[in-house]
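Heads up, there are several structures right after this.
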Structure P
Amino acid sequence: GLQPTESCLVWSEVSKGILANDWEGAREAKRRIEERERRLQGERTAKGISWSPKYFNVVKTKDNEWDCFPKRPLVAAAPIVVSP
């Protein structure tokens, strides 16, 4: 099964709002996601825990930009799930 942190689940309410042309609902769902992520990051910072993506390496380039690449040669395709 999917973990509750999988992107397709986290963003499903945003996707549903967009597909239904419910822009306010999509914005509100996105706001909730962003607030939750800020709260979790604050908790990790307070505990001295650093976070890194599960499937990608993220590096800062010499041009001071971010770049990412898969940790494995092939990342399995994720299912597209829109909850009812």
Structure Q
Amino acid sequence: MQTAPLPGDEAKRLEAVHRMAILDTKPEERFDRLTEEAVAKLKVPISTITIIDADREWFKSCQGLDEKQGGRDVSFCGHALLAKNLFV
């Protein structure tokens, strides 16, 4: 996969991510319900709620994968950050 370029507002975006203080927190039922529902209703094998840090993608909730994070350089979500519209 081709590495996604960084968004023009990357420093501001990362500041907001860190201000949320959500990275590496414990699973939460409210997020897990969303990913479980997405798998069931959309009939897909994988659903995640993903936070993109400077060099990784971290899954706040994940259905269908054993991993809890991955490298940003090979992440699908790194490309989604650049989308102007909803990216499903």
*Have a look at P, Q and say which one yields 33 for relative contact order in percent (Cα under 8 Å, 6 or more apart), as calculated.*
P
_Quick check for you: by FRET efficiency 1/(1 + (r/R0)^6) of positions 17 and 57 (r between Cβ atoms, R0 = 25 Å, to 0.05), which of P, Q is greatest?_
Q
_Label whose coordinates, when helix-only ellipticity at 222 nm (-39500 (n - 2.57) for each DSSP H run of 4 or more, over all residues; to 500) is calculated, return -10000 (choices P, Q)_ = Q
*Structures P, Q, by mean count of other Cβ atoms within 10 Å over residues 9-16: label with the highest value*: P
*When FRET efficiency 1/(1 + (r/R0)^6) of positions 49 and 65 (r between Cβ atoms, R0 = 30 Å, to 0.05) is calculated, the result is 0.75; to which of the structures P, Q does this value belong?*
P
*Comparison of P, Q by percent of Cα pairs over 14 Å apart - largest value held by*: P
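Bear in mind these aren't lab numbers, they're just calculated from the coordinates by the rules spelled out. Here the structure is a predicted model, which means the values were calculated and not measured. Cβ atoms are built from the backbone, for glycine too; each structure is taken alone.
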